[in-house]
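A.B. asks: So, here's a batch of structures to check.
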Structure 1
Amino acid sequence: MSQLALPLRLADHAVFTSFLSVGNEELVAMLMSLADRGDGHGCWLWGPASVGKTHLLQAVCDRAGDRSVYVPLAMLVDAGPQVLEGLASRELICIDDIQVVAGDSGWEAGLFDLCNQVFDAGRCLIAAAAMAPRECAIALPDLQSRLLRLPAFRVRQLDESAKASALQLRAHHRGLELPDDVARYLLHRSRRDMASLYRLLDKLDSAALTAQRRLTIPFVKDVL
């Protein structure tokens, strides 16, 4: 797993096999191709919180290995744009939450330099933000121009039935069986954004391992 010279790790679950691609099939296929070959400028992923942007960026890095680097700007904003130095040596640079530094002249200058290095070297930049490129409050026109070169893909949200399937896929990836009735119960007893549902699944996984129990509705009721 790729790391900066900072204590950053990819999440163990953030791989393509644990991402339910319903509604995002074209995007996932393209990202897998980029991870395998690293050709093309890259792309821009956008959408609201909890739709899987971070998961996909980290899955690219997991698949590409040391050819890649994951850069979570929401975590690194206080460290300053110097963290971008040297990143263009990687074939794939995955930058998360780019909107958090929009309007900051220092960060924008650093990103502009990085974009120039990446594109000039024929490498790949994959950016993620809460909004489409033209809606991101980038103040530096030259940086905005570079970022607009990236094809933009909206990460689609899952519907209710797909959310249950996504929970079951994540559970299966962790070696846990999540029956249909339990998945439906969780959807109706908790917040329905995927980040909250996955945190709940983590809690249940830990409790089931400690108690050596299967996930049943009575057991889930006890845990909750």
Structure 2
Amino acid sequence: MDWNTKPQAVGGTRWRFPAPAEMPESDLVTIGGDLEPSTLIHAYRQGIFPMEVTGMPGVIGWWSPDPRGVVPLDAMRVTRSLRQSARRFDVKVDTSFGRVIRACADPSREDGWITAEFVAAYERLHDLGWAHSVEVFDRNAQLAGGLYGVRIGGLFAGESMFHHQRDASKVALMALVDLMRTSGMTLLDVQWRTEHLASLGAIAISREEYLARLAEALV
């Protein structure tokens, strides 16, 4: 599926997610539901994304972090050494989605949570044109790193990234930011501001501000 291909319509969902005024103070706003394409796209449009609940295997949690992690497209930190690293790799888009999400789902990864159910759901979203991957290959054409997420209008909701070689995931993020800029997109959601993402320019904003930016990105 090509980055610029118009996604297929997914219809409505039978589930109702909490409106902003109804959301609890906690990052976890509700549980249950399913991972059908219509459910996922509806959730992302409301600033909500799915993830398993720790200690509750098989239970889908729906999250709207407060504060929320985002990477301003004009503020990603690209060091000289990262630009030098980027020259060692080839970057492609949507050529190996299945390999990228399975690498992100590797159960040996610390805090891994991406189950087979999630893999199948996002592969279906990819087939429909909503989910995308950025892949980084080394000079031997080996997959060195990458990331995947969901694009809706001017939003890219980053889900996960991985690397097998140093700086490969950072190169993927750098390429994503460049692609978003050239595509006229405005909002790169990274869910939570971790120390690793902060080193690349991620900031934390309130849920209220995130939802305001999301509304603008979806117009």
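A.B. asks: Looking at structures 1, 2, which one was FRET efficiency 1/(1 + (r/R0)^6) of positions 95 and 175 (r between Cβ atoms, R0 = 30 Å, to 0.05) calculated from, given that it came out as 0.40?
C.D. replies: Computing FRET efficiency 1/(1 + (r/R0)^6) of positions 95 and 175 (r between Cβ atoms, R0 = 30 Å, to 0.05) on every structure in 1, 2 gives 0.40 only for 1.
A.B. asks: To continue, here is another question. With helix-only ellipticity at 222 nm (-39500 (n - 2.57) for each DSSP H run of 4 or more, over all residues; to 500) derived from the coordinates and found to be -13500, which of 1, 2 does the value describe?
C.D. replies: Source structure: 1.
A.B. asks: Suppose you compute P(r) over Cα pairs in 10 Å bins from 0, in percent for every structure in 1, 2: which one lands on 8, 34, 40, 16, 2, 0?
C.D. replies: Traced to structure 2.
A.B. asks: Using distance in nm of label points 7 Å out along Cα→Cβ at positions 15 and 39, single out the structure from 1, 2 with the greatest value.
C.D. replies: Going through 1, 2 one by one, distance in nm of label points 7 Å out along Cα→Cβ at positions 15 and 39 peaks for structure 1.
A.B. asks: For mean count of other Cβ atoms within 10 Å over residues 159-166, the calculated result is 16.0, so let me know which of 1, 2 that is.
C.D. replies: Only structure 1 yields this read-out.
Read-outs: derived from the displayed coordinates by stated rules, not from any lab. These figures come from a predicted structure and were not determined experimentally. Cβ atoms are built from the backbone, for glycine too; each structure is taken alone.
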